[in-house]
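Bear in mind that the values in this text are calculations on the coordinates, not laboratory data. Since we're looking at a predicted model, the values are computed, not measured. Cβ atoms are built from the backbone, for glycine too; each structure is taken alone.
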Structure I
Amino acid sequence: MTDKSYGEKANEESIEKTKLALEANGFNVVVVDKPSDAKTTVLGMVERGSEVFTATSVTLTESGLADELNGDKYVSVRNKFMALYGQQDKAKEMRQIGSVSDVALGSVHAITEEGQILVASATGSQLPNYVYGATKVIWVVGSQKIVSDMNHAFERLETHTFKLEDARALVAYGKNSSINDVFIMRKDPSNRVNIVIIREAIGF
């Protein structure tokens, strides 16, 4: 069972506190009401023809962004990456393709009211772009992912997010997931990370 409290949307006071803390740490933040607003906002941030990397994300899928950004208006890194999947002699090329792009999009697993970000991964494939490779990073985040501090961020990851993702992975890939890589971002001195917070709960 998951901790259901971590799936409930945040109140306006918590959202505003988090927004201010994120901005103080160098992140660009937009707060919107619903997933369709997030889609419009994000598409306004991405130039047509850009090379776009989309991480595996329930949030991107449910908001319609995954389909849109992997369509013919953009250069889809995911499509190029997946065309080589399973070919052992292409492993290095796959890593190179997936490490640098104009724009990297995904979600995160927790944001603290102190303005810090937590991202976990089973394969680490999205992390090179997030950490350094992408010119612009955009994270689309449901407000239920806001927590008070990093201790609660890890608790949310382990008691709520992972259990839902593990179940999803078992259906999608026929095997369980695992928490293998964890990335914490405290500040963004380069001002390259954009966070779109949706007041509604969406994703894990």
Structure II
Amino acid sequence: MNFFSIFALVTVVFLWGLLHSLTASLQFKAFLRRTLGNGVDRYYRLIYNLFSILSFLFVLILALIIPDKTIYVVSFPWAAIMITGEFAALAVLLLAFRQTDILDFLGIRQIIGPKSTKPHKLVTKGFYAYVRHPLYSAGLAIIWLLPFMTARVLVINLALTVYVVVGAYIEERKLRHRFGQEYIDYSAETPMFIPFLKKIRNRISM
């Protein structure tokens, strides 16, 4: 895997993340409302999700085209431990996903009609009591606990990790805008990605 291949793959992932973040921003949604009217909110979420999935296909296609090289393969029993960790992270991902409004997340509830739209409430229980972004934490655990690593997987994982962290900070701004002081108080007590991190830091500083 040469420098050009690495640069091309990182660039494509970066552009995907940039488009994903820009189209998720409050400014972009406000622009759509000014241009297309408030009715665009009804279809925005579903179209946004479909666009994110379809556009990521370009990243996967490029990753399959470029040459690859194995960096390491973890042997038993460590491989079994890592795979178990992946399944545990997947379970956390699915359970944390259930704590949110799935239909709203997918964009289906908005299309059904305004009367079916539930008021947004800040979720602070379950896995959200330990980290503010359990979906992101579980997703990162899944990609980094692979019992093997190749050059292109490493590049994609690094790029996606940077994207997730940056995207989480962008989402934090939206959540503070939506929930105000309630979210500020919640974020002061709950770590972003790593459970119990704030308690560990407080003990160390004592």
Structure III
Amino acid sequence: MKREFTPADAIILAAGASTRMGDLKQLLPYNGTTLLGNAVYQAQEASFERIIVVIGADADRVREYLGQWAVEIVENSNWQAGMGSSIRAGLECFKAAANSSAAVAILLADQPYVRAGHLLALRKLLDDSGLPAAAAEYDGQPGVPALFCREALPLLAGLPPDAGARRVLRDSGLRIARYPLEEAATDIDTPADFAALESMRP
């Protein structure tokens, strides 16, 4: 029987300019789609109620690409300020909707080895733990992907523009359920990272 989870939405952060890559990494090909497309697909398979994608750099190009996906698009006009500003933009969309979602996931577009099964495990952990957050643990520290109950959202909304969710997970004192996920340690920032990813393809 299919497990029923507390309703949750997902926010995928995809606003950066990929300056270290030299090309917009969100739209680099991966797994029959793109890095961003893969992130959306995994979120869909993890049965989130809504999927919100925050875009910024090269917004028209990314928006056009996302036309093929059932997602809500939020454009962060202040994306250059940093990841915290994109989290805030996504949260504003999340809080504005009149739905029953009691939690929100923060996901990245450039963690190709994070799969739907991992996200479902995080959802189960959040429900079973009774704690206000559940986060992947890698390199000995909590990080994204992570889920936050509504009671924890003021901590996310209060992040400085240049800080990410890891600051809340590591420095705020928030009680967190941890899910070992070394796959989340791999993100794609440089041409060398992408070449290594390509070399692992069958």
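Of note:
- Between structures I, II, III, the calculation of distance in nm of label points 7 Å out along Cα→Cβ at positions 150 and 174 yields its largest number for I.
- Looking across I, II, III, the calculation of Cα extents along the principal axes in Å that yields 42, 37, 35 traces back to III.
- Computed 24 for relative contact order in percent (Cα under 8 Å, 6 or more apart) - originating structure among I, II, III: III
- Which of I, II, III yields 35, 29, 25 [Cα extents along the principal axes in Å, for residues 54-125 alone, calculated]: III
- Read-out Rg and Dmax of the Cα atoms in Å, for residues 14-93 alone, computed value 15.9, 49, structure in I, II, III: I
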